[in-house]
1. Can you tell which of I, II yields 18 when relative contact order in percent (Cα under 8 Å, 6 or more apart) is derived from it?
2. Of the structures I, II, report the one carrying the highest value of mean count of other Cβ atoms within 10 Å over residues 22-29.
3. Which one of I, II has mean projected area of the Cα convex hull in nm², as calculated from the coordinates, equal to 21.3?
4. Could you figure out which one of I, II the value -9000 for helix-only ellipticity at 222 nm (-39500 (n - 2.57) for each DSSP H run of 4 or more, over all residues; to 500) was computed from?
5. Looking at structures I, II, which one was Cα Rg over 2.2 N^0.38 Å, for residues 38-181 alone calculated from, given that it came out as 1.41?
6. Consider the structures I, II: one of them gives 1.4 for distance in nm of label points 7 Å out along Cα→Cβ at positions 174 and 198 as calculated from the coordinates. Say which.
Structure I
Amino acid sequence: MSGEVNIKRLAQELNISIATVSKALNDSYEISLKTKNRVLSLAKELNYTPNPAASNLRSNKTKTIAVIIPCIANNFFSLAIKGIEEIARKYGHHVLIYQTHEDTEMEMSFTNSLLNGRVDGILTSVSSNEYNSDYYRDLVKKIPLVFFDRVYESLDAFKITTDDYQISFTATEHLIKCGCLKIAYLYGLGNLPAGRARFSGYKDALNAHGISYDENLVLNYSEDEDVNLDNIKKLFQDQYPDALFSSIEEFIIPAYLACNYLQLQIPKDVKILSFSNMSSAKLLNPSLTTITQPAFEIGNEAAKCLFKILNKRGIDDDQNIVLKSSLIKRASTGC
């Protein structure tokens, strides 16, 4: 018999049902070893290749997951995607990546478009421009969903985060031990739990060392890099901080440019550290002290949690997974 080699043809040649062939090819316990061997032997002889599209249609699975992030150019997210892809490949899934550019409306548009069966599940790190937990409280009931890094704490879902409060406390202590008493805080992610936790760690470390918190030393992030640069210049000219602690890496270049413009020497005149996964941090002049998050591991763990849901495992597991960040001391803090 010539023509396309499919399950129907295998069934005809073996004089058994299509369902039996399908179960044999999927190693079902319902099929005897003798029948499995007959099916597999003929499949090999005829060079049978499974049709993944048909298989996915029958199982109502797309073999695809979506990753929704603010920005792929951010070093943290590019590393997290690598971690996600490693696990997705092991489960034979493709990965679709969507960038929200910190736009909540775009984020909702993406997720709504994925509810029609285009993907089996979603991994997301939410936008920072608006607190949107009510929307996600409803969404987690409709599709398998795992949050990583930027999460909403109150939701009944897997959440993969880092020790933002503790590492911020430790980083602030490092600056204090380096002799800094007037530490300015460059504040990002203020609408999200991660941003608030980092800010709390900074304030509590000051308090623990008898240093008064001064709101004049706090500078909020702007999406306009030139505005950030001007604000940092003004901060130096008005407040004369001896250290800058940046809660996000987007402040790093404006901070270095401001120091260069004002002829401030790092770390002699001002010490700088920042949350950052920039591979170029060690190449800056001087090299930047960073709080580095385990981005690859976060992505890896988030993907593992999603496939637990998809495979109906780990239902009773702890849904709040916290990984540890590292303070990497370099020349910008000088001690």
Structure II
Amino acid sequence: MDPAETRLLSVGTALPGPPVDNVVLGKHFRMDTLWQQWIETFIGTRTRHLAVDLATGEQRDTLASLGTAAARQALARAGTAAEDIDLLVLGTATPDALMPATVNVIADALGIDDVVTYQLQSGCSGAVQALDLARRLLSTGRHRTALVIGGDVIAKHYVLDADLRRVPPAELVNFVLFGDGAGAAVLSADPDAGDTALRTTRFRLVGEGRAPGQILEWFGPAHPPGPDIAAHEDYKAIEESVPLLAAEILDDVLGELDWKRDDIDYLLPPQLSVRMTEKITGHLAVTGAQHINCVGETGNNGNALVFFQLHALLDRLVPGDRVAGIAIESSKWIKSGFALEQL
């Protein structure tokens, strides 16, 4: 079967807790109003959802619980029973544990057994990599219906009692960019199952000889010496590189399908932050397309973002619409993209 025959049947999403705005975040970390203004001016994120209760430090949700909730929503919307899933793929940078794999915990919670599962360890491009793997495996004819999940719980890496007045400015961005969440999609190998065709998925590692733009440490019982800040981000390198990589992968996606920028009705751009998204979309110059953005409300919830964009998009599509989506991973520089067409 041609991979281009893969159908996207539905999308589900899940967010933990109530939205946390910049005022609440600033009060918790004892930062003044100038810091809040800096977030609004240079980052643009207005709210985010956190799996950790800032007041108590309690982790209210896990990646498994969020992924399960998103998957149940996607299955219900597709009218697909859990037992009909014969392939499950999860993309995440922040699994709940080294073992067991979070994808298998989700499968158990959904009542899915005797099934092929994969867990991909990746940053923001992991969602596209998961879609790509599912699409390719569906094309073999050995699988009929896939459940693809992407999500991250980053707040568990926060040092909740950190005094941000003593944190280097380059590290402050990590406390305002990110949120937690999960998304899921049901894919079918049956070309008659739905009207949204997943036309292509593409990704490439392009990090040879380049320092990571983002590092997320894994702090276990044997804590390494050094600072307690788990997340490190070279925001300047990201600001310079992501627009260029986004343009490159968009050209790759369009070139494969023989589409032009003017053919795109909807663009799902990378969602690092509101301001970065504005810069990226300006560089991409897809002027005739509507842009689907969510990061201002959800924060950067990593591998969930693509699914939140798709969630906002699917009900809008009419026959003939063409969609291009892009995700860029800055940890070791992966560019990824995909295309949909409404039949």
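1. I
2. Result for mean count of other Cβ atoms within 10 Å over residues 22-29 over I, II: largest is II.
3. This value belongs to structure I.
4. Of the options listed, only II reproduces it.
5. Of the options listed, only I reproduces it.
6. Of the options listed, only I reproduces it.
Taken together, the values in this text are just the output of simple stated rules run on the coordinates, not laboratory data. The structure displayed is predicted, hence computed values, not measured ones. Cβ atoms are built from the backbone, for glycine too; each structure is taken alone.
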